[in-house]
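Quick heads-up: structures coming right below.
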Structure P
Amino acid sequence: MPNLIRASRELFERPPDERFESMTDLLKHCQDLKERSRRLKEAGTEFRPVFHEGDVALQVNCHPPCRLNDWSFSQLCGIAGVAKDTVNRLQPHTAAQVLTETFRQRTRDDTELQALVFDDTVVRAINGEHYKRLWNAEIIAMLQEFAVDFTPPQKGYNGATGLYAGQQDMFCFLIDPAGWAEIGEDAFAPGFFVWNSEVGRRTVGVSTFWFQAVCANHVVWDATTFDTQCLLCYRRSARLLLIIGQLQA
C-alpha cells in the first residue's frame with residue numbers, strides 16, 4: 001500500500017505565516033481576505049505596468065497604482081511574455097519600462113482582464129476575462145458545515161496542523177479520528193486533502209483515502225482506495241461535497 005506525501009510537502013514548504021491553528025482561524029483569515037478584496041475588470045489595454053514608489057506597480061484605468069505581490073508579479077510577467085527572473089535583474093524603473101512595452105504588445109482592446117485588489121493597495125491576482133473565482137472561504141465554510149467528523153491530524157514536528165493558506169492557494173488535511181473500520185484484516189480511518197486557489201494558481205481539488213497512520217512529518221502511511229479529482233465541472237462546491245459525503249458514508 002502506498003504512502004502519501006502531499007501533506008508532508010506542505011508541512012515542510014509552508015512558512016509560519018501560512019500555517020493556521022484551527023479551521024476557525026483559517027476561515028477567519030480567508031473571509032477577511034475575501035471581504036477586503038475587490039475585482040477590477042477592464043480592457044487589457046487599461047492595465048498598465050508603472051514605476052511607483054520605487055518599484056513596479058500596476059495601474060488599472062483611472063484607479064491609483066497598486067503594489068504587486070510575488071504571485072501577481074509572476075502573472076504580470078507571464079502575460080507580458082517576459083521571464084520573471086530576467087525582469088528581477090533589472091532596476092525597477094527599467095523593469096517597468098520593459099513590462100509596459102511588452103504588455104502593450106500582447107493585450108488588445110477587445111480582450112478584458114481582471115485584477116483582484118486587496119485594500120485598494122495590493123494586486124493579489126491578474127486573470128483572464130473568463131476566470132471564475134471560487135473563494136477559499138466558501139470551501140472552508142462548507143467543510144465546517146458538512147465534514148463535521150473530520151479534524152486536522154496531530155500536529156507535525158514543527159507545530160503545523162495541516163491547515164495552510166498563502167498568496168497562491170490554500171490546503172487542508174483532515175481525518176476522521178473516530179472513523180476506524182475493518183478492511184480485510186487491518187483497521188483504516190478515512191481522510192482527505194482539499195486544495196483551492198482563488199487567484200488562479202490551480203483549480204479546486206480533493207484527494208480521499210483510507211489510512212493506517214499519520215507520522216509527525218504528516219506522511220500518510222498505508223493508504224488505500226486513494227482517489228484524486230480536480231473539479232473543473234459546473235457547481236464545483238456541490239461536487240466536492242458529494243465526494244466527501246461518500247467518504248463519510
Structure Q
Amino acid sequence: MTNGGHGDSAREAYDRWRPPYPPTLWALLDDQWGPSRELAIDLGAGTGAATRVLARRFDRVLAVEPDVALLDWPDPPDNVERLPLRAGDVGFADHTVDAVTIASALHWMDVDHVLPDVARWLRPTGLLAAWRLEMPAFDGPLGALVDDELAMGWDQLRHPRLRAHGWTSRAVQACPVLRTELATELVERVAFEPEEVVGFLCSVSFVQAYAARSGDPDYLARLEARVLEAAGGLTVTGSLRFDLVVARPLG
C-alpha cells in the first residue's frame with residue numbers, strides 16, 4: 001500500500017493532495033483587482049493555498065479560518081496574519097478592504113450573513129472573488145469507479161450545496177448588495193499519478209464521512225487498492241472544473 005493520504009492529518013492531506021489553484025485562475029483575477037493593493041482577506045483560508053498567492057499581490061493579507069488545525073501551517077509569509085475565526089464572526093471597518101477571496105469554502109458559510117458583510121468591507125473599487133473546485137472528472141475506468149462510489153454511497157453524504165454544480169457563482173449572483181462582473185467555469189486538463197488520485201479522494205469530506213460510517217476500518221485501504229487497479233499503474237487524465245465568480249459592491 002502507498003498510504004496515499006489515508007494516514008495523513010487533515011492539514012497534511014490538503015497540503016499534499018489537493019491540486020493547486022491554476023495559473024489561469026490567478027491570471028484572470030490579476031486583470032480584475034482594483035487599483036489599491038493594501039489589504040486582502042481570505043475567508044475560509046484552510047491551509048493557506050490562496051493566502052500565500054495573495055501575499056505576493058497585496059501588502060497585507062488576513063487569513064480567516066475557524067479550524068485551528070488547518071490554519072496551523074508552517075512558515076506563513078511575513079505580511080500574513082492568521083485569524084482563527086468563522087467568517088460570520090469577524091468584523092472589519094466598512095470600505096477598508098481591497099479584495100476578499102473565498103476559495104472552495106463558501107458552501108460552508110452562512111451566505112445571507114457573510115456576503116452582505118463582504119460588500120460592506122470592500123472599497124468601491126474592491127472585489128470579491130469566490131470559487132470552488134468541483135468534483136474532478138477522471139477519464140476511463142477510474143472515472144467509472146468514482147461514479148459508482150458516488151452513486152453507491154458518497155453522494156448521500158455530500159452536502160446539497162456540493163451536489164449543486166455552479167452553486168458558488170449562483171449564491172454570489174443572488175446577493176442583492178453585490179454586482180457580479182464575471183461568472184465562469186475554468187476547465188483544466190490534468191494528468192494525475194494514481195497515488196495523487198487516492199490522496200485527493202481521501203481528503204474529501206464526504207469520502208471521509210462514508211468511510212467513518214461504513215463500519216469497515218479498511219475501507220480507505222481497499223479504495224486505494226481499487227484506484228490503483230483501475231489506473232493500471234499508468235498516469236490518469238481528467239478535468240478540474242473551477243466555478244468562479246467575481247463581484248463588486250453596489251453603490
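Using relative contact order in percent (Cα under 8 Å, 6 or more apart) as the calculated read-out, with 25 as its value, let me know the right label among P, Q. Here the read-out was taken from Q.
Kindly point out which one of P, Q the value 1.04 was derived from, the read-out being Cα Rg over 2.2 N^0.38 Å.
Answer for the origin of the read-out: Q.
Here the criterion is Rg/Rh (Cα atoms, Kirkwood Rh), for residues 120-159 alone, and among P, Q the highest value is seen for Q.
Out of P, Q, choose the structure whose coordinates give distance in nm of label points 7 Å out along Cα→Cβ at positions 64 and 128 equal to 3.3 when calculated. Write out the running numbers ahead of the final one.
Values: P: 3.3; Q: 1.1.
Attributed to the structure labelled P.
Set P, Q, criterion distance in nm of label points 7 Å out along Cα→Cβ at positions 72 and 224: the highest-scoring structure is P.
The numbers here are math on the coordinates, done by the rules we state, and not lab data. All of these numbers come straight from a predicted model, not from anything done at the bench. Cβ atoms are built from the backbone, for glycine too; each structure is taken alone.
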